[in-house]
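FYI, it's all coordinate maths here, none of it is from the lab. Computed from a predicted model, the values in this text were never measured in an experiment. Cβ atoms are built from the backbone, for glycine too; each structure is taken alone.
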Structure P
Amino acid sequence: MIVKEEFLGRLRKIFDLNLYEVKVWAALLSRGTSTAGELSSISDVPRSRTYDILESLEKKGFIIMKLGKPIKFIALKPGEVVERVKKNLMVDAKERSKRLETLKGDEVLNELNSLFTKGVKFVEPSDMSGSLKGRQNLYNHLDMMVRDAEKTITIVTTAEGLNRKMEVLMPSLEKCKKRGIKIRIAAPINSNNIKVARELKRVAEVKNMEKIKARFAIIDSSQLMFMLLDDEKFHPNYDIGVWINTDFFAGALEQLFELAWHEMKTVK
């Protein structure tokens, strides 16, 4: 992989990354999915540092760690990375956020997209899965899935989770509603979230889920994201989710959900 030093320098300044981070990130973009050892060879970053660099990029929302052995890493779309960095830095770094906004029509983003387009050619559909750590990362990825939806969105959450999703997802859900996408939301409804449930009815079918406690989302019967922990028992920083791109599993789960959906009561 040959990337100009000038280009790497611009990435370092714009995204506030160190030299090793931009080298490993550019290498992963050029591959789509790869192991730490492969990325070390491609990027000329010492192998002893590569895992630390990948962990840092994952925490910053640039990449996803793929489940399984050997451990692999998946590059996210550069445009999505821009949005994630914007959200994470909005409070503390307004000036940096403005700088990232200028990337939308910049040649840097075009070059990044070129790297990613070439990289995804190496990705098998079965490789499109990964784990996510921290509630903010979970919601960032869920928001991306919602924005990319083409036909259907199914969201199952907890009572408190409904309030959080209203705050995080409402702008994207409104846009999906205008595009004619079918949206369904199921959650336990109580006095603490009934107003939010009624507000969400503007964009979705909302039903009271009394007998099941779960946290997952299905997009277009092909992408699935489910949270592994009870949000009432764990701190948001320790929340964990799994994202899978699989027509087979997502479609099957949605069919099972369909049976429960008809038994739920519509929010009035």
Structure Q
Amino acid sequence: MSLPDGNSGLRVVITGASGGLGFALAKYYLNCGATVAAMARRSDLLQALSAEFPGRVHCYPLDVRDAAALEKAACDFIARAGNPDIVIANAGVSVGTLTQHAEDIPAFEQVMDINLLGMVRTFQPFLAGMRRAGCGTLVGIASVAGFRGLPGSGAYSASKAAAISYLESLRLEMHGSGVKVVTICPGYIRTEMTSVNPYPMPFILEADEAARRIARIIRKQKAFAVIPWQMGLAGRLLKLLPRWAYDRLFAHAPKKPRGLLG
């Protein structure tokens, strides 16, 4: 069963809502009349969003590595607005990493902690209420980078591959409960995170357009989707490549700069 065609009246939780795709998603739903719990580290940008949509933005300055802060924010939003209809675990970071450098180990830990465990921490406080209500949609923003490993992006590719598998496990756990799980794998989106990439980014989407497409996927409650469709096709073809061919094509591909967390 799909969500209503209109988003007015929906209660939506979004992490990473102070910039990039998260900010675009927050604005999309707010412009449609939804009430939004905006969670992110940059409180000034959250307050600016709240000022633009008075009375409909609940601001929660927090880090998704802080389970206690997420639990507190979830309890507050539920008390004020009720159980959310949609929870979007969008917070994520990317940084170039190379295993040969011991100083990159903290970056590996940070990327995995935010991109994977941050998703778990985001969903967990809402699950009991959603199960009791027998409805709601959990949305995880993964990436086509999780389809195959990319050189210099070991942390990011691994975190997104793990997120895809985690979301599949969660979807099975929620089967029959009325709670839906949606996995979305974007290709390139024009944000601060991609602005430092020193390589071509085919089929790149503006954040506002990506938000519109993602909202449409969520409304239809598709279990898995890639945007844009061209990246979905490219991803499927890459997954079919034998390892020797993939290695030959990508072993010397340009790498994201190390130490540029975005």
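Observations
- Parent structure of the calculated result 3.2, given that distance in nm of label points 7 Å out along Cα→Cβ at positions 130 and 162 is the read-out and P, Q the choices: P
- At a computed 2.6 (distance in nm of label points 7 Å out along Cα→Cβ at positions 138 and 202), which of P, Q: P
- Here mean projected area of the Cα convex hull in nm², for residues 82-185 alone is compared for structures P, Q. The highest value is that of P.
- Comparison of P, Q - label where Cα Rg over 2.2 N^0.38 Å is highest: P
- Per distance in nm of label points 7 Å out along Cα→Cβ at positions 10 and 218, the highest-valued of structures P, Q: P
- The maximum of relative contact order in percent (Cα under 8 Å, 6 or more apart) over structures P, Q, that is, the highest value, falls on Q.
- When distance in nm of label points 7 Å out along Cα→Cβ at positions 90 and 242 is calculated for each of structures P, Q, structure Q comes out greatest.
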